[in-house]
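Each value in this text was obtained by applying a stated rule to the coordinates, not by laboratory testing. Just so you know, these numbers come straight off a predicted model, no measurement behind them. Cβ atoms are built from the backbone, for glycine too; each structure is taken alone.
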Structure 1
Amino acid sequence: MGSCLSILDTFQELNKGYKHEGKYVNMGEHRKCSYNKHGFDDKYKLDVKEIVPIGKPVPRQKSTNGSTKITPMPVELRGITLRQLRAIIANVERRCKKEEWKDWNGNLLTPETVTLHDINKYIIKPYTKESESSFVETLPSTAGEQPPRFFVSHTWGETFFHTMDCIEQMVKDFKNNVKANDDKRGGGMTEDTPIWICAFANNQHDLDNAITADPSESGFAKAMEVANYRTLSILDKDGEVFTRIWCIFELHLTLIKVQEKKEKGGDDVEWDGLWAVYTAHEHIYEGEEDDDEENRKAVGIVAGGTTCEGGLAYTTAIRERHFPMDRILKSVNTTIQTANASIPHDKRHILNYISDNVNGIDAEPLQEHEKYEALNDAVRGAFASTIAVLQSACGGGDDEWQRVLRTMSKSIKKDPMNFTFGAGDGWDDLSPERAAEMISHLPSSIEELYIESAPYGSPFMDGLIDWIEKKSTNLESLAIANPMCVGGSNVNDGRDAGIRLSKALAAKNTIEILVLIGTDLMGSRNVDDWSKAFHKMTSLKQLVCVGMSGFIKDVDESTFDEKTSTVEYEYPDMTKQRIYWNNKTFPDATMKEEDVQKLKEATHATEVTIVGM
């Protein structure tokens with residue numbers, strides 16, 4: 001009896017409860033898992049509209065040590081919630097120094113230096129010794145299946161405190177779930193939303209069944225599919241996570257295999273995969289408002305931004321600019337060929353799986369293969385195509401800049417890329433020449449591109465058009481806005497750029513959504529060209545064109561340049577630009593009503609908005 005009481009006391013945070021931020025958290029009762037869906041109330045304040053339960057209940061069995069275990073369930077359904085993870089932290093904080101925990105080398109540990117190796121030794125294995133089940137199945141707070149919303153890719157050598165810092169911040173960053181795309185990207189995270197971590201999902205007393213010869217049949221692969229291939233990578237300061245073969249395998253599924261499956265499954269497939277890379281890094285986050293400051297312990301790079309950012313590029317850039325650049329540089333040097341494995345045959349199996357080795361999963365793996373390089377490029381490109389990396393590189397030397405551009409161009413990302421070039425948006429060091437280079441090196445696979453306030457003239461548009469014509473393969477949505485005037489050095493720059501753009505879009509014919517707001521790319525002088533293009537753009541579903549007639553009254557005609565026939569146009573918080581001016585109007589940003597009607601008749605789009613012309 002005394003032994004049972006001792007065990008109960010040792011793991012009281014796991015079986016009974018703990019305090020978090022001054023509040024007691026009950027761990028002795030079953031708690032169902034869920035995530036949130038949000039909406040806006042009458043005052044346009046974000047509000048929880050629905051708590052979505054996930055996972056079926058499963059009956060429990062009592063163990064002799066006072067703990068209970070759930071009836072065995074598939075390993076891929078053994079996610080763990082933030083509420084349960086915090087119980088582990090509380091247990092570490094109470095026991096580590098008191099019991100004089102030591103690492104593998106015999107050194108005394110502190111709570112801050114404890115790793116998953118130590119968690120396994122001092123918590124997971126002794127806690128589950130009687131149940132001989134996984135940690136998640138043994139916790140009394142587990143009410144049943146806990147299907148993960150995210151899969152966590154990490155190394156066991158990172159300190160658990162740092163891992164938790166990353167998870168805590170990720171949950172905050174993905175708490176909003178307003179739009180359908182937010183839900184698809186894993187929004188609505190709460191402390192009761194499961195994520196999958198191998199140490200807590202696998203039965204540490206029976207690991208032979210956890211690792212299969214074919215990695216695609218492993219619990220890791222199955223859990224990733226349940227999580228819709230949304231992966232959270234925890235990047236340690238040494239970048240070791242990208243040197244571990246199982247982490248490489250997980251990235252292969254997230255970045256490459258998921259796209260292959262989606263292409264085979266067609267539109268019925270509900271997942272696209274999402275890669276979020278978080279690292280522990282204390283910093284002061286400064287938001288959009290002057291008094292919007294917050295002390296944070298971790299920061300992430302997320303393809304397409306988090307669900308709390310609403311697709312706003314400048315908001316994503318504000319958050320991601322704190323990501324330590326030295327860790328990014330270590331990551332972009334990753335090569336799958338040099339990845340390590342604790343068990344040698346794991347590397348053999350994974351490399352053969354990735355390369356589809358015709359000699360089988362147990363064959364000697366190939367030293368080089370095009371699929372290895374495709375994965376290397378995907379990992380590096382995912383970093384290089386982030387706003388934070390591009391902004392950091394644009395003020396550096398030519399070698400670094402060119403390396404980033406080459407790396408970005410090889411990315412296979414399909415997530416939206418949003419560029420806002422206004423004053424204070426982090427692009428002060430970007431020259432017109434580098435802006436043109438950057439836009440022409442975009443990943444060929446992206447599906448959505450948003451460009452706002454790019455004051456870089458016709459060379460920039462040349463770069464964009466060149467990318468559309470020669471490199472883009474999947475572009476479905478293009479938006480150019482607020483304002484982006486090409487004309488400046490030549491009276492025909494805006495008109496001619498609009499003509500070239502219309503021909504490029506018509507020839508590619510992948511565009512479903514086209515938005516032109518406040519530009520000199522469409523006006524009375526090229527309306528016929530755009531009409532011809534719209535007639536050929538059979539894929540177009542939505543067309544939005546907003547001219548600049550409403551801004552004519554604000555023009556200062558004293559800025560008129562007789563050589564270029566342009567006037568200076570200034571938009572609040574944006575760089576001054578010049579636009580063609582004739583007969584007190586903008587011919588390349590306005591048109592007659594009959595011209596508007598001509599465009600409407602030419603387009604195949606079912607949703608058409610043409611105003612302000």
Structure 2
Amino acid sequence: MLRMVHRILKFCDRKNAKNIRMSYKFAFLKSFMQNAPIIAAIFVIRELIEGDISVIHCVIMAGVLLLCFALTAVFQNISDRLQSSSGYKVFAEKRIEFAKHLRKLPMGYFTAGNIGKISAILSEDMVFVEENSMSIIAEVISGFFAQLVITLFLFLLHPLLGAVTGVTAGIVMLISVPMNKMLMRNSKDRQESVESLTGSVIEYAEGMAVAKSFGLTGESSDLLRNSFAKSREANLRFEHQFSPWERTLEVVYALGTALLLAAMIWLGQTGQLDTAGFIGVLLMLLNVFTPFRQLFQLGARLTIMDIALTRIEEVFAQVPLEDKGDKVPGFDYEHEIEFKNVSFSYEKEEILHDISFTADKSQLVALVGESGGGKTTIANLLARFWDVDSGEIMVRGLNIKDMSLETLMNHISMVFQKVYLFEDTVFNNIAMGKENATYEDVVEAARKARCYDFIMELPYGFDTIIGEGGANLSGGEAQRISIARCILKDSPIIILDEATASVDADNEQYIREAMYELCRNKTVLVIAHRLNTIRGADKIIALEHGKIAEQGAHEELMEKGGLYFNMVQLQEDMNSQPEGNMYE
């Protein structure tokens with residue numbers, strides 16, 4: 001238990017850890033003051049038996065008792081203030097630190113399983129530790145100090161009484177070792193079941209539309225129901241395995257109390273313990289092991305907290321992308337973008353092999369190829385969502401690893417295939433593209449992105465709250481707001497990831513007009529399956545199985561009759577089919 005307290009202190013920053021350690025002193029004083037009335041009672045009883053008590057003594061003792069109660073409350077308050085305020089401050093800072101750490105992790109970390117883990121850590125683990133850690137520290141420290149004070153007091157009355165208490169406490173400590181191992185094992189299973197359940201809930205919610213369209217809501221519910229069942233079983237197993245240990249400890253406490261009573265009687269009969277001492281110990285007999293009893297009832301919470309801290313620390317232990325670069329691209333460069341012999345692996349499988357190409361200032365470079373050929377991966381590597389295994393990626397003549405991530409992102413804007421808007425106002429969703437953007441800046445960007453008109457039709461215009469992910473907007477409207485954000489950012493390099501692949505014809509026309517405004521005088525790297533949209537590209541790069549099969553302008557590649565030619569022919573054949581044949 002003290003190891004757990006030490007671990008929580010290590011988790012805290014130095015200032016807050018110092019405040020928590022300071023609270024130990026007041027916890028000890030509180031424990032002493034809680035037990036001081038028993039000591040005072042022994043003196044009063046002794047005076048009563050000897051007939052030496054007086055009114056003045058009674059008044060003094062009453063004052064001592066009142067002072068003990070008052071000081072107990074004061075020391076408790078000071079200890080709680082030092083601990084509780086520090087605890088909430090620590091986890092407020094830890095959440096911010098956690099978010100900053102997630103920002104630095106490679107995108108490969110954010111798989112479906114890890115998203116569930118992150119969600120469980122934020123909603124379960126951190127909340128549990130925050131709400132319990134400081135109170136548990138207070139109870140552990142107070143419990144140990146209280147048991148120490150009681151044991152020392154009994155030693156002073158008679159060594160045999162102290163020895164019985166100490167041996168009982170030692171047996172309890174020995175039993176706690178295997179008990180804590182069992183709790184640790186089951187706590188890990190319990191927290192993993194929480195993580196699995198969180199992931200299942202997220203998956204169920206995200207896949208609801210698909211499940212309904214295929215009439216599979218029952219099957220989807222079965223999967224979620226199974227996750228709930230596993231979580232329930234893990235919690236019940238935890239309680240079932242903890243209960244026998246708890247009962248064993250109760251038996252030990254009972255035997256220790258009985259032995260202590262027997263020792264008192266023997267000492268009283270042999271004259272080694274006077275009547276006042278006997279009565280004093282008798283008053284506290286049933287509460288001698290109360291501090292330890294309360295302490296070990298915390299075992300389940302402590303082990304759950306231990307596992308929760310481990311899971312939090314596992315995420316913090318994930319190696320972030322190095323962000324030590326401090327160079328800034330200059331104005332004297334040959335190519336705006338350059339890939340030099342770049343290879344990249346994902347989960348030990350190499351998916352890009354020796355990729356080399358350039359994009360000069362204001363050029364439009366298109367990436368085409370089969371699904372899974374590496375087009376999006378190239379775009380993600382340029383934005384440094386991952387680091388390459390070998391080779392170099394240059395922006396304006398400078399390796400992107402030699403510049404800070406902030407500097408790199410200032411040079412790049414991305415229009416994703418899957419648009420994500422935050423649950424905030426339209427204004428703030430656009431304004432995040434530029435620090436300190438004015439209302440006029442945002443309106444101008446919205447006009448260029450062809451979204452001003454539909455924004456003004458919203459209930460509160462630019463102050464309308466967008467649902468999470470842009471839920472209350474159409475796909476095309478959300479796409480145009482994301483383009484307005486990029487227009488406002490005004491970066492020299494634009495990455496378009498199949499931006500018009502899944503919108504209707506009307507929205508596509510608006511998006512094309514918005515794209516024209518966004519890409520004017522910019523270097524553009526575009527990924528598109530509709531090959532007719534990139535025939536005017538300065539360079540087309542055809543990818544096959546993670547390698548560049550060919551690159552050049554449209555006419556040049558058509559003359560070669562290679563991969564790109566075959567892709568164009570295939571799309572033209574599909575487009576030339578009479579309407580309706582697909583469904584007949």
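Given that helix-only ellipticity at 222 nm (-39500 (n - 2.57) for each DSSP H run of 4 or more, over all residues; to 500), derived from a single structure, equals -9500, which label among 1, 2 identifies that structure? Display every interim value, and only then the final one.
Numbers: 1: -9500; 2: -21000.
Of the structures listed, the value fits 1.
Comparing relative contact order in percent (Cα under 8 Å, 6 or more apart) across structures 1, 2, the highest value is found for 2.
If we compute distance in nm of label points 7 Å out along Cα→Cβ at positions 13 and 37 for structures 1, 2, which one ends up with the highest value?
Values: 1: 3.6; 2: 4.1.
Once distance in nm of label points 7 Å out along Cα→Cβ at positions 13 and 37 is worked out for each structure, 2 has the highest.
Comparison across structures 1, 2 (criterion: distance in nm of label points 7 Å out along Cα→Cβ at positions 445 and 461) gives the highest value for 1.
Looking across 1, 2, the calculation of FRET efficiency 1/(1 + (r/R0)^6) of positions 117 and 245 (r between Cβ atoms, R0 = 35 Å, to 0.05) that yields 0.75 traces back to 2. Comparing distance in nm of label points 7 Å out along Cα→Cβ at positions 101 and 389 across structures 1, 2, the highest value is found for 1.
If FRET efficiency 1/(1 + (r/R0)^6) of positions 45 and 517 (r between Cβ atoms, R0 = 25 Å, to 0.05) is computed to be 0.00, which of 1, 2 is the source?
2
Using the calculated result 34 for percent of Cα pairs over 41 Å apart, pick out the matching structure from 1, 2. Could the numbers behind the result be given before it?
On the way: 1: 34; 2: 48.
So the calculation was done on 1.
Rank structures 1, 2 by mean projected area of the Cα convex hull in nm², for residues 157-348 alone and report only the one at the top, that is, the highest.
2
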